[in-house]
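Chemist: Take a look at these structures.
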Structure I
Amino acid sequence: MRRREFITLLGGAGAAYPFAARAQRAGGLPKVGVLMAGVESSAENTPRIAAFRRGLAELGWRDGDNVDVQYRWSAGKSELIHQYAKELVALAPDVILANSTSVIEAFKSITASIPVVFALAMDPVGLGQVQSLSRPGGNFTGFTFIDPELIGKWMALLKDATPGITRAAVLFNRATVVSYDKWVREIEAARPPGAIELIAMPAGTDGEAEAAIKTLAQKPGSGLIIGPDPFNQVRVVQIARLALQNRLPAISVYRSFVAAGGLMAYGPDTADIFHRSAAYVDRILKGAKPADLPVQQPVKFELAFNAKTAKTLGLEIPAKLLFTADEVIE
């Protein structure tokens, strides 16, 4: 109900630009807007955009030839996310690719008609971005990223690698991601006796993140979780170094975290998600409606370890984990 009321409020402006008019743009190329949460040169985003472009090319779309793709990079900054979201909507594209929850929310607040394909959404049903995964409704659909089950997997991996761990803290910025507080409460409410405690560790600046990590490290039996968040993504190298300096066993969704000295990483293959997103952009450019395209979940996951960091922390990664790892950095 809340979502329907929201769309009704926006309907006056958004409904004036119907799907059919966009699909039959006269005198120009079909236009695709892309708003990314991080920076273009990052180890995370370079393969994502390459996969998206490859997916479009495989479907016959060539940027500058038969389609015009407009990219914006927000560098993890909330103010840039909102600025670029408005810029792209003003261009009246045929479809938008939105990366991350904060970017999706920005578009949700300013358009109820332009089709939006989200890549790496967190809890799109709970946040009112779609009605359900199977029947999204409205003008949003796309591909999810993580859920509470994946947080549970991170906790289990930390326990396997560090048997003495008793608590894990999730680092995030409340200004860019709102889901973690709710998920931490849900997981804690269901925690059986003796299981790892999960705590929320919000930080909005570099100084707050550094102070929080140092404070956590002073408590024996602690581990750190770095989930997807524009704030975390642009600081992943810095966070990895802080975790290592403070001798904290840590796990992240970002593979680059391990390359920078973090203990391990586990999460969806995000390049695969962006490759699959190109197919939804293609279908919408050819006339499909987002409401008719079910939200899809990740199908490929990757596990990586930093063996040198494990040795520095005095840990011995179990053979069963090393055997299933996609990558072990020596």
Structure II
Amino acid sequence: MRIGVSERSGYAVADVRVGARWMVERVRAARDAGLESLFLGEHHSTGGAYYQNVPMLGRVLAEWGDRPVGALFLLPLWHPVLLAEQVGTLASLAPGRFILQCALGGGDEQFGGMGVPLRGRVARFEWTLDVLRRLLAGEEVTTDDPLAIRAARGGPLPPEPVDVWIGASAPAAIDRAARLGDGWIAAPGLTPAEAARQIEEYRSSCALHRRPVGVTAIRRDIHVGVDPADAWRVAGPILSHGYRGLNPDSLVVGGPAEVANAFAHLADLGYSDVLVRHLADDQQEVLASYERLAAVCSDLVGGQPDPPIVT
């Protein structure tokens, strides 16, 4: 199993420079902990300090090194020519492999703020992905529907093929990920039982479409303490007020051994990648949790953990 990071992009800060600095510090900490991949997400029209993935990824690539890197794009909100240019530029900056994560997105406020109708977003997702792939492969593209594009070409072209991981949770979306993607990203709020059921749905869909099972990634929101008591000292007050609408059973809180056990259970289910996001707000607590993640990675590589503990 590979452990990567889906770094948080939104911060409740009075000075927007502080949140930007925290993101850079967290990426450095993830690098130093030996995490194997880095991703930034996407959201729009938030009204707060939500740092956009393209410029921020360009900045933190200077910290990350040559391990795989990528960004999540909500495809129905993008013009494919503009996105191809952004992806090609990021892939040119990255010394290692670039991975395109994508999803449908949702929310009246987000789509309305971008002037894009929610209705028809599935068809627009598939069209944008098709055009994007053709542009990234160096093709000249002309289309009439849903947008009129004339003799478009992308550039710069990525130095190597860009893998596409598709985020999906509903059965139809999981089937679409199997049909169109090089990998599937499970939703962060899945309980262990739901994660087991959905990975089987993905495998079945891959078989139905006669496609190989691709990358199977799942995000887990976590806090790693010195031991379980220390972890709950930080996480307990956050969870007591509810956390991002996620099922508490989907969160991973504990010392390095407990977190390693939870990740090992996901590996046993067949997940190839766990993408972590820290649930704490306090910057020093997050950086300390990153330091302890190094021990988690070591436990997973060096031996067989005990039966899983997911809290």
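Chemist: For mean count of other Cβ atoms within 10 Å over residues 137-144, which structure out of I, II has the highest calculated value?
Modeler: I
Chemist: Check the numbers for mean count of other Cβ atoms within 10 Å over residues 145-152 across I, II and tell me which is largest.
Modeler: With respect to mean count of other Cβ atoms within 10 Å over residues 145-152, the highest-scoring structure among I, II is I.
Chemist: Right, here's the next one. Upon calculation of mean projected area of the Cα convex hull in nm² from the atomic coordinates, which of the structures I, II produces 15.8?
Modeler: The value was obtained from structure II.
Chemist: Out of I, II, choose the structure whose coordinates give distance in nm of label points 7 Å out along Cα→Cβ at positions 81 and 249 equal to 3.2 when calculated.
Modeler: Among I, II, the structure yielding 3.2 for distance in nm of label points 7 Å out along Cα→Cβ at positions 81 and 249 is I.
Chemist: Next question, about the same structure. Ranked by Rg/Rh (Cα atoms, Kirkwood Rh), for residues 49-120 alone, which of I, II sits at the highest value? Before the final figure, lay out the partial values.
Modeler: Details: I: 0.96; II: 1.02.
For this comparison of Rg/Rh (Cα atoms, Kirkwood Rh), for residues 49-120 alone, the top structure is II.
Chemist: Suppose helix-only ellipticity at 222 nm (-39500 (n - 2.57) for each DSSP H run of 4 or more, over all residues; to 500) works out to -14500; of I, II, which structure was it derived from?
Modeler: It was calculated from structure II.
The numbers here are math on the coordinates, done by the rules we state, and not lab data. The structure displayed is predicted, hence computed values, not measured ones. Cβ atoms are built from the backbone, for glycine too; each structure is taken alone.
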